[in-house]
Structure P
Amino acid sequence: MSDYSQELLDCVQPYWEAEAAITAKFFNNAPSKEDHIYWLKAQLWKELHPVDGYFSGIQKELYNLAEMFTQVDKTIDRHQYSFLIQQMLEEFNHYVLFADVLEFLTQEKIDIGKDTVQLPEEKKLQQIRHRYFTSGSPFDKAAVLFTEGGGAAMFREGAKIKGGKLEEMIARAMQVIYDDEKDHFHEGAKDASALIKNAEDVETMKQTIIAVSRQRVAMRLDMFRYPMSMEEAEAVIAKVQEDIKAKQA
């Protein structure tokens, strides 16, 4: 991993650890049934609507894949097409895992139109991502893709929870998704780093990384119904930043 890759990871890690701290505090505070329903509906929306500008929603992407099929081994490499199909299957499986948890919790069949909810801070996050992704800057675009998923921090923490059947289902879903996504950010860092030529490029990319990642923290607080304040989350960020600086000294 290049020096630039590590520098980008050092920039984003404090925000990902804040997401982890928010997740851990939520599950450690004995959330109610209503609390679980709230975050699950929000996460279901996210699973069906990955990064704006990169994916247009799973349904539209599946339509696009169907239309592309006639061009396989003509204008589209079959290996790339296979990769895209597997990518969609993985994303949809994440939806299936959390949808199963919600149905178990409510004992009602899911209505995909009503039971997937875009919360206010998620909407802001999508708007920020879209603005950067379509800015025309390759640095902005790479930063958006790099920060997608928050380093799988939520899934890492969620996989640790213990308890009854509900908690077992949540932990299993979180573990599967963590295993699927835990290495994505390394690839994202590598791709982003490859664009960087000088210190000015690094700072440009860092600004976008911070803007997106700070909103991710706000999104995660909203999803988990504020188990801590934004000030407490900022304190986590500051502490991790201090720890990183101490290691670099």
Structure Q
Amino acid sequence: MPAFKTNRDLSRSIEALRLRVALGDLPAMCDLGMWLQEGFQDRKGRAVIRRNPAYAFRLLKTAAEGGHNEAAFPLGYAYNLGLGTRRSRRQAVRWYTVDYRYGHSGGSANIAIIYRDLGDLRRAFAWWMRAAALDDGDAVDAGYCYQYGIGVRRNVLSAQRLYRRAMAARDISMWGREEALYQLGLSYIDALQPQLALPLLRKAAKDGDYPEAAAALEQIQTERPIEVCRCRRFILKDLNGHAKCAVHPRKRTH
């Protein structure tokens, strides 16, 4: 979404989109649909664009079925969460697959999450690998699967290679890069090479917002017995797809 200096600028842009939609402009339908799907509030919490998921869904469906490639992902997202339509995993996978075929990684990554939540970890891994092939930032997910044998035979070298790809990627969030650093560090701890893990964990813990990395770093530096968290970052602990973790034991594992 483009940035706007003022709420008035945004409102004018939305009105311009509405005029283009009235003329049957598919890109305008996609853009307006994405704005209306969840609405928009300014920094003061004021509704600048009121959400209208039902109308957004109709716009996105028309644009996607008309061949506008940017509409496939938000349409899949609408089906995935039931925004403006009845929730349908089948239709979500269908439109996420269209997004993937257009060469975008978002659809394939979300298909992987759908299969992960269903407990089909082999298919989840296969789709994470497809996402990684399109976007190095998604390599963290596939690397984690290789590291712990989730949906694929365990292969630490492949995991390390994918983590390094993610760390060097341009299109990756700060949190994703820190998780790649952390999990790569754990792979060296498991290989009884904690000194190789130290610089990685220092970088992961640098901002002070990754307590698991800070805890692992302290354990190495103080030569305490090492017991680290192996869970995915920012993913609910009771979901499928986590490695077995002594710090956060649970009934549901891979």
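Assorted remarks:
- Rg/Rh (Cα atoms, Kirkwood Rh), for residues 47-182 alone from the coordinates reads 1.04; which among P, Q: Q
- Among P, Q, structure where distance in nm of label points 7 Å out along Cα→Cβ at positions 207 and 223 as derived comes to 2.8: P
- Which of P, Q leads on percent of Cα pairs over 25 Å apart, largest value: Q
- Highest-scoring label, criterion being distance in nm of label points 7 Å out along Cα→Cβ at positions 79 and 135, among P, Q: P
- Identity of the structure behind 5.9 (criterion: distance in nm of label points 7 Å out along Cα→Cβ at positions 23 and 191, calculated), options P, Q: Q
- Value -19500, calculated as helix-only ellipticity at 222 nm (-39500 (n - 2.57) for each DSSP H run of 4 or more, over all residues; to 500), assigned to which of P, Q: Q
- Among P, Q, structure where relative contact order in percent (Cα under 8 Å, 6 or more apart) as derived comes to 9: Q
- Comparison of P, Q - label where distance in nm of label points 7 Å out along Cα→Cβ at positions 103 and 215 is highest: Q
Throughout, read-outs are computed from the coordinates displayed, never taken from laboratory work. Everything numeric in this text was worked out from a predicted model, so none of it was measured. Cβ atoms are built from the backbone, for glycine too; each structure is taken alone.
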